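Okay, got some structures for you below.
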Structure 1
Amino acid sequence: MMTTQEKPALLQALGTASQALRMGDTGAAEQALAALLTQDDPRVLHLAGLVRMHQQRHEDAAGLFARARATDPRAALLAFSHGTALRWLQRNEEAARAFKAAIALKPNYGEAYFEAVNALQDMGDLKEAETLARQWLRVMPENVRARLSLGDLLLAARRPDEAEMPLREALEGVASADGRGTLHQRLGLALRRQHKNEEALTHYERAVALDPDPVSEAIRVEILQDLKRYDEAVQISRGLVARDPANPQWHKFHNDLLYRLGHEDYLKSYDLAPKTAEILMSKAYFLTHEKRGEEALEVYRAAQALAPDDKAAATGVGNALNLMKRPAEALKVFGEVMARFGEDANLLSCAAEGAILSGDPERGAALCEKSLTLAPHDQVALAMRGTAWRMLGDERDEALNGYDTLIKAYDLEPPEGFSDMESFNTELNAWLDRVHPTTREYLDQSLRNGSQTPDKLFGAGHLLVEKIQRRIREAVGRYIGEMKPDQNHPLHSRRARCFDYAGSWSSRLKDGGFHTNHIHPEGWISSCYYVALPKAVEDTQGRQGWIKFGEPAMEVDLKDPIRRAIQPRAGRLVLFPSYMWHGTVPFCDTHPRTTIAFDVIPTA
């Protein structure tokens with residue numbers, strides 16, 4: 001027990017430590033408290049924990065806060081501080097419990113609600129986070145931060161229509177310019193995800209007026225493109241480059257738009273930018289995707305001269321040489337890069353491409369094996385390995401790709417409310433007419449002579465998409481259910497009860513259009529659902545517009561490179577492994593070929 005004589009010394013030590021901490025002298029604060037840490041005084045333990053937090057010694061801080069809580073279990077502040085230290089340690093489950101304990105002790109503890117909700121969201125427990133956010137609003141109904149937190153949670157849960165109301169209410173209750181700017185951004189996002197683009201644009205314009213944040217400006221550019229107001233979009237994207245000419249992100253953003261518009265200023269912004277390695281590599285990105293190998297090589301070499309220790313610049317040189325069909329030189333470059341920076345999955349796959357192009361599939365397969373040791377689900381390495389095996393006549397290619405067993409077509413039943421697929425697809429196609437851009441395709445897509453929707457289709461709240469998504473989910477479930485248990489197969493070994501979508505979009509090919517041969521690096525199972533088709537797909541000899549499998553993106557000597565082709569049919573869904581090479585046969589027809597595609601990933 002503390003004696004009367006000890007109290008002044010303790011209070012003096014607390015005062016000295018507090019003042020030192022306010023002055024930023026954590027060493028003096030720690031020294032002032034050192035002799036008292038053997039005592040279980042919650043004030044000493046708490047202040048010592050705060051000192052450790054300022055010193056970035058979060059583990060020590062968590063221990064001191066835990067001791068303080070044990071000494072005074074009814075102090076909400078101690079529980080809150082403990083939760084804060086645990087958050088820094090990324091121990092979110094424990095942190096959430098500590099914050100909830102603080103709330104139980106102090107029901108109107110807004111900061112504790114905020115941190116608890118964030119901890120739960122970081123854990124992926126959106127349901128519990130939403131329950132707590134709604135409890136916060138019941139206790140503190142006028143709290144703007146509570147409404148914003150609930151809105152953010154609902155956006156994260158892909159429920160933008162429900163997020164709209166709390167965000168509107170929050171906007172009515174906040175006076176500061178910063179707060180209003182943030183809420184206009186969030187409300188704009190909720191509206192954009194509901195395809196309410198005109199109103200979303202208004203809120204982003206208000207956000208920019210309050211806070212000229214470049215990210216909000218970039219979203220304005222995207223919305224203007226959705227609204228097909230391309231001149232305004234170009235003007236704003238040009239302004240982003242002018243504001244920060246050394247930032248490669250804005251050059252890429254601006255020139256990506258100019259490419260799709262066929263604009264005369266395409267790539268000209270780079271001529272006016274500072275000649276940094278980052279800027280040069282940003283330009284080389286476009287040259288590489290346009291297959292302008294000689295120019296790309298020159299620019300990557302210039303970047304490497306400016307930044308000789310830059311791994312990305314050196315890798316770019318090797319990739320440009322592969323593009324120019326100079327694989328022997330590319331292999332030498334990749335070998336030097338790996339000797340200097342170490343092996344990684346991407347470098348090994350790049351080197352494997354060089355080996356395959358040079359006519360050495362055995363070396364290519366070995367490089368892919370190394371890559372897959374580092375990243376077992378790397379779809380690029382899997383595709384490359386299959387190609388190498390096929391060149392070697394190795395039967396393992398057939399087991400890997402399963403051209404006759406792993407590519408499956410499902411003719412879907414009409415969604416609820418429709419008696420046949422024809423009437424449903426007619427309505428769906430009419431809606432897609434409105435959301436497809438009138439520009440050309442994105443440069444980094446497989447699409448040629450067509451367009452692709454920029455945002456995720458699934459989860460955006462559109463009724464027709466949700467209806468077909470239910471039928472698609474049923475078919476994907478059947479596809480997964482038909483997989484044979486095999487821990488050694490890269491597709492079967494990832495079999496899971498639950499799945500999600502890494503991306504979802506619509507592609508539209510025009511007369512003469514096609515998809516180049518490619519894979520889907522971010523997927524597990526990939527797809528194509530046919531919405532509307534030209535009559536040309538009825539051509540069973542030329543297979544116009546058909547999806548083809550097995551033909552690599554690389555030019556290699558293979559007998560019968562196309563292993564399988566499937567005729568499109570409106571209402572048909574085709575599923576296949578994401579690592580499988582696929583493309584389409586060009587078609588001649590004035591009617592477009594419209595599809596929905598998505599990538600599936602396992603979740604549990």
Structure 2
Amino acid sequence: MKKILPILLIVAIFLGCKSDTPKETAKIVKQYTIDVFMDNESIFGSSFSHDYSKLLVGSNKSGTFNAYTIPIGGGEKTALTKSDATIRPMSFFPKDDRILYASDNDGDEIYHIFLRNEDGTITDLTPDKGARASMYGWTDDYTGFYYGSNKRNPQFMDVYEMNIDNFESTLVFQNDEGHDFGGISNDKKYMALSKSINTNDSDMFLYDLAAKKMIKISEQQAGYSPSDFSTDSKNLYYTTDNGSEFKYLKKYNIETGTHEDVLKKDWDISYAYFSKTGKYRVVGVNVDGKNELSILDIKSGKEVQFPKIEGADISSVRISKNEELMTFYAGSSKSTSNLYTFDLKTGKHNQLTNTLNKDIVPDDLVEASVVRFKSFDGLEVPAIYYKPHNATATNKAPALVWVHGGPGGQSRQGYSANVQYLVNHGYAVLMVNNRGSSGYGKSFFQMDDQNHGEKDLKDCIEGKNYLASLPYIDKDKIGIIGGSYGGYMVMRAMTHAPEEFKIGVNIFGVTNWLRTLKSIPPWWESFKDALYLEMGDPNTADSVRLYDISPLFHADQVKNPVMVLQGAKDPRVLQVESDEMVAEIKKNNVPVEYVLFEDEGHGFVKKENQIESNTRILQFCDKYLKGDPAMKN
């Protein structure tokens with residue numbers, strides 16, 4: 001479904017192109033090192049303490065994510081953990097200052113749930129070796145919490161309730177068929193579950209916990225995702241794209257078995273949930289790669305008026321149990337996210353953090369714009385675009401096509417230190433949302449099914465051609481970069497369209513689909529069949545096509561320089577994928593650089609590794625794409 005660009009955006013694009021004449025003067029900005037960019041602070045989470053005096057957050061200020069508290073009225077953070085491992089704080093306890101957090105082993109994704117007592121002692125609440133655990137939420141009376149664990153069967157996440165008086169667990173639901181947890185009603189009578197059919201469609205179920213009876217409640221084949229039970233436990237709210245290109249909100253009446261439309265938008269409704277007593281309903285909408293959020297006062301039927309944070313969009317809303325306070329994050333493509341509080345009674349808000357490094361002048365950063373270009377078959381492809389300040393028709397910039405992960409991911413209009421660093425050093429970046437990306441309707445999402453590395457790659461090539469058409473881009477200096485599935489697309493481009501991109505930067509990308517699809521982590525079992533339907537089953541005749549689209553088996557076609565970055569603990573894309581790809585490229589006498597991090601998984605989260613990876617990427621681009629003489633020595 002094609003979108004019509006707003007008139008003002010069309011005018012802005014037209015004027016932007018007209019302004020790039022030889023008379024235009026490049027804007028001079030300060031160039032920052034990656035150390036400066038990485039001295040920004042990333043913060044997530046905002047659990048209220050029992051007395052509403054402080055918030056629990058995660059911060060990477062120490063170099064690795066740890067747990068901190070922030071006074072509700074503002075002030076300095078207090079560190080609760082000082083770990084070299086990544087700590088993901090989840091929640092304060094209901095009546096005291098103990099906390100729950102999750103942590104794995106350097107990115108292996110075997111998460112455990114930990115208790116930090118008020119005296120600082122730590123207890124692993126889910127110590128089963130090799131089993132992963134995931135917290136699902138507190139019980140309505142706060143006497144315990146629900147969590148998932150695959151300790152019984154590595155392939156499936158059973159649902160447990162842990163009592164916080166004695167920390168004993170009770171099995172609530174034995175998951176033998178790969179269902180995904182969707183919530184438990186406040187009266188503990190019903191559990192919502194879903195099960196993937198393919199990567200777009202799913203079935204939805206209501207499980208009667210007393211009768212141990214499973215009831216399928218989804219209608220025609222479509223995508224279904226449980227959102228929240230009503231606080232009186234009479235209705236289940238869910239999102240679906242049944243009969244629609246985009247996901248909308250519906251509710252299912254448990255007593256009558258009837259479905260009712262609740263809310264539709266022109267884009268996907270990403271999530272919806274209620275505050276503690278149901279006073280407020282929070283809805284998030286994915287609008288062209290940007291979050292739009294609304295809060296409805298159920299009694300009055302009126303929208304809560306948010307504070308206006310100039311140039312930023314609001315996300316990650318959390319409403320306190322007493323429904324008087326709210327926290328949210330606000331950020332943009334050129335502004336790091338900051339945490340705020342909002343008083344729902346007075347309408348006053350307060351900024352608690354300032355995460356942008358004070359050494360960075362905000363105007364030196366680049367605000368992203370949404371652009372669209374026609375692909376080879378006339379399909380309109382959306383992209384998030386960053387134009388360097390110094391790029392003009394007389395000072396042409398090199399450029400990179402950036403491909404997101406997935407398959408089925410989406411590049412969004414959020415802050416990225418990686419992108420801003422490259423743009424600050426003179427590279428234009430076009431983040432292509434090729435066919436198969438989420439957020440643009442289910443027809444667009446399904447366009448790459450059993451077609452990976454083909455038409456979606458052509459979209460990326462057309463993104464390169466779009467860049468080449470801009471008067472301030474050096475058409476002979478365009479590379480491709482991406483991580484995970486995006487890394488696969490990089491290697492697919494370098495092996496199957498070797499003349500198109502001058503360089504490729506592959507960040508933990510798949511290179512051998514036959515191996516990857518056979519070696520997916522056991523806890524992905526519930527999603528495996530859907531993944532096989534989309535990608536192909538490596539145990540069937542699909543293996544012929546999977547072999548053909550795997551870059552490893554066509555490495556002799558690589559002609560231009562390649563960089564590969566990999567985490568040794570990655571459970572999704574195994575290190576051997578990158579090891580073998582690099583070894584094969586070396587046989588061509590083509591420049592190839594390999595950066596391996598022994599203490600990272602699928603994504604680099606430690607600041608020292610982020611600094612090294614970004615530094616190495618820029619050096620590689622300067623040497624082989626920009627052609628910096630200083631980098632050739």
Structure 3
Amino acid sequence: MEEEKNDMALPQEMPQRETKIVNVKYPNGTSCDVIFSKLTQPIPASELEKIPREEKMNYCLEVPVDTKNYYVDNLKKVICLQDQPIEMRDGITIYADIYLPSDAMEKPVPLIISWSFFGKQPWHQPVQIFRPMGVPTGTVSDVCKFESSDPLYWCYNGYAMANVDPRGIGNSEGDQQQFGTQEGRDGYDFIEWAATQKWCTGKVALFGNSGVAMSQWRIAAEEPPHLTCIAPWEATGDQYRESLLEGGIPGLFGGSIVVAAQGKGFIDNTLAMAKKEPYVTSPYWQDKIPNFANIKIPTYTAANWNHFHNVGSWEGFNNIKSRKKWMRTHQTFEWPDTYNPKNIQDLQLFFDRYLKEIHNGWELTPKIRLEVMDAFEYPYQSNRPETEFPLTRTEYKKLYLNADNGKLGDVPVKNESNISYDGNKGEIDFEYTFRKDTEITGYMKLRLWVEAKGHDDMDLFINVKKTSTTGEELPVTIFGTERHPGTWGKLRVSARHLDEEKSTEYKPVLTFDRTEKLQAGQIVPIDIPLVPISRIWHKGQKLRIQIAGRYIRDEWFEPLVWFTDNKGEHTIHTGGKYESYLLVPVIPPKYEDGEYVYR
């Protein structure tokens with residue numbers, strides 16, 4: 001069957017929108033002047049037809065509030081309660097479409113919520129900037145929101161589903177504040193309203209992928225009494241560190257959300273706020289960091305090794321206080337993973353256990369299921385059971401960079417040397433050859449001694465690749481053609497300051513609370529955290545570190561952009577007192593005897 005493709009690439013520059021500045025007061029007593037931009041505006045269909053295609057992303061179809069009930073399917077087994085108004089604690093009204101089994105008024109059911117700014121009725125979007133690539137047409141019904149559960153599937157299986165337009169989205173009143181405490185409180189209010197409705201048993205869950213997963217951390221942290229369990233698959237936590245200013249380098253991704261969200265109000269402009277509030281210590285960014293310690297309910301999360309949600313998924317899993325939590329990892333991209341029937345059935349076991357109290361053996365599910373990547377679309381292992389992450393049997397090993405020969409070695413390099421490249425156009429590689437099969441699972445760190453020649457700053461983009469015994473790249477592929485090089489990291493060198501209390505040898509934590517520019521001739525050590533990984537290198541294969549001053553992805557579908565600050569040359573120093581190295585988490589086999597190895 002034909003796969004859905006992106007209609008339109010994300011813009012390389014933000015379209016001009018009307019803006020306003022609002023002094024936002026946060027629950028912890030702090031406040032911040034926040035820049036809001038006008039959302040994609042609704043206009044009548046007759047006017048929308050006149051808009052040139054290239055300008056359509058600034059508009060959406062105007063659909064008046066129409067509170068009605070109707071059958072969704074031909075079998076008349078699912079009813080939609082359309083445009084249900086729900087009042088928030090501050091008087092703002094939001095709207096939701098509630099999908100119910102036709103007999104739910106007599107036989108109440110648990111509720112699963114999809115909460116996101118993607119629009120509760122996706123067919124109203126004239127130009128869908130986001131579509132689930134890798135998901136064949138017909139996999140989900142027309143009432144399934146982007147990155148969300150399909151209401152028809154869950155209603156047929158004895159659940160209700162709510163597609164919610166949060167504050168500011170669609171016809172919902174107010175202005176949208178992305179992934180902060182306001183969203184958490186609104187989610188709380190909606191859950192407590194829904195739990196008292198005649199059709200609901202009082203048990204409520206949240207589910208969704210990516211953007212629909214991120215809101216779950218914030219809502220669950222508010223501890224609504226009737227929120228029974230959550231399933232955030234691929235969920236960024238700290239927006240500053242993990243996506244919008246990864247490594248301290250501002251990116252365009254946050255602006256793409258501003259373009260995609262549709263409604264009559266405004267949305268906080270994260271791209272503009274990255275310029276206005278450059279440090280993570282700003283109340284604006286602090287409000288977007290979930291309070292994981294408040295989450296104590298059963299949680300089933302998932303992480304894709306090849307996407308930026310990877311970091312937040314692990315941070316959430318490791319830091320929530322629930323004693324009932326599960327993690328599943330994979331190398332498939334998030335959209336086909338979400339709608340894979342095996343994974344949907346797995347999720348239903350989780351929901352049946354906690355929303356319907358069916359004792360179905362779910363507790364026997366391993367706390368962590370690892371997929372160890374190999375090359376292309378082929379995993380080395382899938383669903384390998386583990387109990388913690390990072391793994392306690394990890395053996396950390398330093399691979400030392402040598403600028404003289406471009407190699408990585410097992411022992412420190414005695415002689416000092418350096419290598420330079422053009423900060424905007426160049427790149428350099430270092431390679432290590434494995435003498436035996438080696439699994440690397442966990443957190444990697446790159447320690448470099450660096451110097452900027454001709455400038456006072458430098459942006460570094462790191463890829464850690466796998467190559468064949470003959471030196472050819474072995475990427476992980478998704479959708480058949482998209483090539484992901486491997487684990488990565490980024491750092492603006494002026495943002496190199498470490499939080500000594502939170503950092504560990506294998507996981508440096510940057511403070512992002514100051515700017516330390518470089519002086520002419522100054523050589524400084526930096527620690528670059530790399531995203532978590534699980535991958536096997538076979539005997540004779542090579543690990544290649546790629547270092548550049550720009551984002552490099554060959555044949556990758558996401559048009560991601562970072563705003564770099566590079567001039568002149570970047571110089572990497574190695575050897576002697578400039579001990580540059582890659583710290584890798586090597587996982588020994590659980591059991592081996594002779595040539596037999598069990599991992």
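From 1, 2, 3, which structure was distance in nm of label points 7 Å out along Cα→Cβ at positions 135 and 551 = 6.0 calculated on?
On the way: 1: 6.0; 2: 3.8; 3: 2.3.
Among 1, 2, 3, the structure yielding 6.0 for distance in nm of label points 7 Å out along Cα→Cβ at positions 135 and 551 is 1.
Can you tell which of 1, 2, 3 yields 3.9 when distance in nm of label points 7 Å out along Cα→Cβ at positions 87 and 431 is derived from it? Kindly include the intermediate steps, with their values, before the conclusion.
On the way: 1: 3.9; 2: 2.9; 3: 7.0.
Label of the originating structure: 1.
Where a number appears in this text, it was derived from the coordinates with a stated rule and is not lab data. Being a predicted model, the structure only gives us computed values, none of them experimental. Cβ atoms are built from the backbone, for glycine too; each structure is taken alone.
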